[in-house]
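A.B. asks: Right after this note come the structures.
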Structure 1
Amino acid sequence: MKGKVLISEPFLADPNFSRSVILITEHNASGSFGFVLNQKTDLMANAIIEELHLVNQAVYSGGPVDLQSFHFLHTYHHIKDAVQVCENVYWGGDFEQVFQEIKQGLMDPKNVKFFIGYSGWGPQQLDGELTEKAWLVGDLKSRDIFDSHINDQDLWKLAIRNLGGQVSLLANSPLDPNLN
């Protein structure tokens with residue numbers, strides 16, 4: 001599961017995860033951990049972390065757990081202590097190194113995505129949700145994860161379409177099927 005994306009089914013009632021795409025960064029016997037990739041907030045990185053004064057980009061809501069925590073995904077394999085999640089996507093690492101490399105122009109902030117909070121599941125909890133068909137499991141390329149031109153709803157649609165077959169038709173489903 002690490003490196004896969006969870007794509008919420010179109011009519012998931014939980015407002016925290018409606019039409020969400022979650023990158024799973026950790027999945028083991030202790031549980032699962034990831035970040036919602038398509039819930040941009042009105043908060044800017046440079047307003048939250050003083051060291052990021054050069055980074056004028058929105059922060060995402062990574063999920064409803066620990067909203068005081070700050071996390072980041074990036075495309076830089078050389079960052080000390082970064083964990084590879086999937087091809088060309090890394091989680092965390094030495095924040096001071098990231099700050100310094102952004103400041104020196106060695107890192108492009110467009111290849112970094114910042115999050116407040118995260119999505120987490122206890123042991124077997126996510127497996128139960130998958131059995132209940134609350135989520136579809138798919139893949140996204142790193143270019144799609146970091147592409148700031150893809151809006152939140154379009155990222156969900158792209159993730160659904162990437163699944164192919166008949167399930168890809170769900171990308172066109174209305175938010176409320178009763179209004180159809």
Structure 2
Amino acid sequence: MDVSSLVILGAVCLAFTYAAIKKVDIVGSFTKGAGENLKVAAGLLPTLVLLMLAITMMRSSGILDVIVGLIRPAAEKIGFPAECLPLAILRPISGSGAIALLDDVLNKFGADSFAGRTASVLAASSETTFYTVAVYFAAVKAKKPQKAIIAALAGDLTAFLTAALAVRLFFGAG
């Protein structure tokens with residue numbers, strides 16, 4: 001058994017011991033918490049379905065390719081690899097979609113290529129903004145996430161713009 005497994009086992013044993021000392025109904029607490037979380041998940045489901053539909057429509061309709069075509073000249077001018085543009089566009093919307101695009105870049109160009117390294121940095125340094133905002137704001141029933149979305153997208157844009165620069169600084173010219 002490795003150290004991480006022992007730490008997890010120890011934490012679980014500690015929690016059960018603490019609950020036994022405090023005379024907490026573990027099963028009742030668990031089922032109550034699980035029931036509350038199922039209600040939250042049911043409230044989030046429509047938003048998540050909408051996000052999945054939007055992602056599928058973007059990829060299937062070709063709109064992603066149109067957007068990439070419009071942005072490509074500016075990206076090439078600042079030294080951002082055009083091969084990473086679909087990833088940069090989809091990352092704020094979908095983590096799994098972004099991972100699929102990252103996999104495409106790595107398979108086409110290799111992990112040690114400029115595009116592969118930039119895509120890896122970009123995927124690791126940005127967030128699935130719309131998914132995260134949808135989940136958290138739906139969970140707390142907030143009605144006006146606009147400022148949070150703008151701030152998060154500014155952070156994503158910063159990550160996108162600096163990904164290629166970081167790769168150049170650490171690995172040389174692209």
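What follows draws every value from the coordinates through simple rules; no lab data is involved. If you're wondering where the values come from, they're calculated on a predicted model, not measured in any experiment. Cβ atoms are built from the backbone, for glycine too; each structure is taken alone.
A.B. asks: Tell me which of 1, 2 gives 1.1 when you compute distance in nm of label points 7 Å out along Cα→Cβ at positions 76 and 164. Before the final figure, lay out the partial values.
C.D. replies: Numbers: 1: 3.6; 2: 1.1.
Corresponding structure: 2.
A.B. asks: Given -5500 as the derived value for helix-only ellipticity at 222 nm (-39500 (n - 2.57) for each DSSP H run of 4 or more, over all residues; to 500), which of the supplied structures 1, 2 does it correspond to?
C.D. replies: Values: 1: -5500; 2: -27500.
So the calculation was done on 1.
A.B. asks: Determine which structure produced the value 20 for relative contact order in percent (Cα under 8 Å, 6 or more apart), calculated from the coordinates; the candidates are 1, 2. Intermediate values should be presented prior to the final figure.
C.D. replies: Details: 1: 26; 2: 20.
Answer for the origin of the read-out: 2.
A.B. asks: If distance in nm of label points 7 Å out along Cα→Cβ at positions 36 and 52 computes to 2.7, which of 1, 2 did it come from?
C.D. replies: Details: 1: 1.7; 2: 2.7.
The read-out comes from structure 2.
A.B. asks: Given a computed value of 0.75 for FRET efficiency 1/(1 + (r/R0)^6) of positions 44 and 108 (r between Cβ atoms, R0 = 41 Å, to 0.05), which structure among 1, 2 does it belong to? Display every interim value, and only then the final one.
C.D. replies: On the way: 1: 1.00; 2: 0.75.
Working through the options, I get structure 2.
A.B. asks: Okay, next question. Comparing 1, 2, where is mean count of other Cβ atoms within 10 Å over residues 4-11 highest?
C.D. replies: Numbers: 1: 20.5; 2: 9.8.
Biggest value here belongs to 1.
A.B. asks: A follow-up question, please. Here FRET efficiency 1/(1 + (r/R0)^6) of positions 60 and 148 (r between Cβ atoms, R0 = 35 Å, to 0.05) has been calculated and equals 0.75, so which of 1, 2 was it run on?
C.D. replies: Values: 1: 1.00; 2: 0.75.
This value belongs to structure 2.
A.B. asks: Further question: Consider the structures 1, 2: one of them gives 65, 42, 28 for Cα extents along the principal axes in Å as calculated from the coordinates. Say which. Each step should come with its number before you reach the end.
C.D. replies: Details: 1: 51, 36, 29; 2: 65, 42, 28.
The value was obtained from structure 2.
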